[in-house]
1. Ranked by Cα Rg over 2.2 N^0.38 Å, for residues 59-98 alone, which of 1, 2 sits at the highest value?
2. When distance in nm of label points 7 Å out along Cα→Cβ at positions 19 and 35 is calculated, the result is 1.9; to which of the structures 1, 2 does this value belong?
3. 1, 2: which one has helix-only ellipticity at 222 nm (-39500 (n - 2.57) for each DSSP H run of 4 or more, over all residues; to 500), as calculated, at -8000?
4. Suppose distance in nm of label points 7 Å out along Cα→Cβ at positions 67 and 155 works out to 1.4; of 1, 2, which structure was it derived from?
5. Tell me which of 1, 2 gives 118 when you compute volume of the Cα convex hull per residue in Å³.
Structure 1
Amino acid sequence: MNDILTRIEISKDYLNFSAGHFTIFSATERENLHGHNFQVRCSLIAEVGNNGMTFDYGVLKRILRELCDALDERVLLPRMSPHLRLAAQGAQVVATFGEERIPFLERDVLLLPIRNVTIEELARLLLARLCERPELNQMPIRSIELGVSSGQGQWAFAEWESCRWETQ
C-alpha cells in the first residue's frame, strides 16, 4: 500500500461546553451536583490526497462545535444508569437516587443515552455522534480519537478505526 497518511489534531478554544452533573459511584454513593467547563479535542489519521491535503477539516471543526453546543449549559443526566430513576412530571424532570428526590426544570436537563456522566462516557457518546455524521463518509479517514476533559490534565479518549481501507 502506497498511501501517505497523516495525523490531524483539532483542539480549539471553542470546542467546549459547560454542564452540570454528578457521578454515581454505586447504588448508595454519588457526588454532589456540580459543574465543569469540559474541553473536547479530536485527532484523525487520514490519507493525504494528490492535492497535499487530507480533507477540508473545516467540516470537522463545524461538526465538533455543533456537538459541544448541544451539551452546553445543561444538567446532564444518564438515562441508562441502573441507580438513577428519571421521570417527567409536568415541566420538571425528577431524578431519584435511593431515597433522594432531585427535581430539575425540564428545559435545563439533557437526558443522555449513557450509564454515568463521566468523561469516559462523554468521549464515547461524542465519538459515536461524530461517526454518525454523513459528511465524514466522504472523507478518507482511517481512525478517529476523540477526547473529553473535565479539567486541566484530566482526559478520557474514545477511538474508532475504519475497516473500509483494510478490504481494498
Structure 2
Amino acid sequence: MTTFVTNDRRLGVVISGDVHCRLIEHCVRAGHKETGGVLIGHYTDLHDQAIVTEVTGPPSDSIRRRASFIRGLAGLQGHVDRAWRRHRYYLGEWHFHPFMPATPSDRDKTQIKDFSQDAAYACPEPILIVVGGDPRHDPQIEVGVMREKNLVTLVPSDEVDRLLPR
C-alpha cells in the first residue's frame, strides 16, 4: 500500500498493492498505446484521504493512440452505479503515458479540471493518476488532485517524512 499526500499532509490518496498491480496490468496490455479508466473508492470519515479500491480499464468505445487517450463511456455508468450501491464512488481518472514521463499533460489538466466542474461527475476534487515509463520494468506513478481549480501534485508519504525536520 502506498499513500500519496500533499506537502502539508492535509490530503492523501491511498493505493493498495492490488490496485497498483491492476494499473500496471492495464498498462502492460496497452503496449505502446495510451490507455486509462476511472478510479473507484471511498473517503475516510474525516474526508482527508481517498482510498482507491478499484480501477477500471478502458471502456470499449475509448480511443487509444500512441500519444492520446479519450476515455469512452460504454458500460461505465452501470459500473459506477453498482459501485455506488456498495458505498464506493467515482474518485477520478487514470491513464498511461507509455514509455514517457508520468507528468500530466496540459490536456490532462484541462480535462480533470472540466470534470471537477461538471455536476454529472459529482466530484469537485477528482484525482488524476498518470502512469508512465516502462510498465514491465520501471513504472512511474504521479498522483494529483484538483483543488480550487488547480491540479495539486501529491508525493509518496515516505518522501514527505524524509523532508520533515527531526
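1. 1
2. 2
3. The read-out comes from structure 2.
4. Corresponding structure: 1.
5. Source structure for this number: 2.
Each reported figure results from applying straightforward, stated rules to the coordinates on display, with no laboratory input. These numbers were taken from a predicted model, which means no experiment stands behind them. Cβ atoms are built from the backbone, for glycine too; each structure is taken alone.
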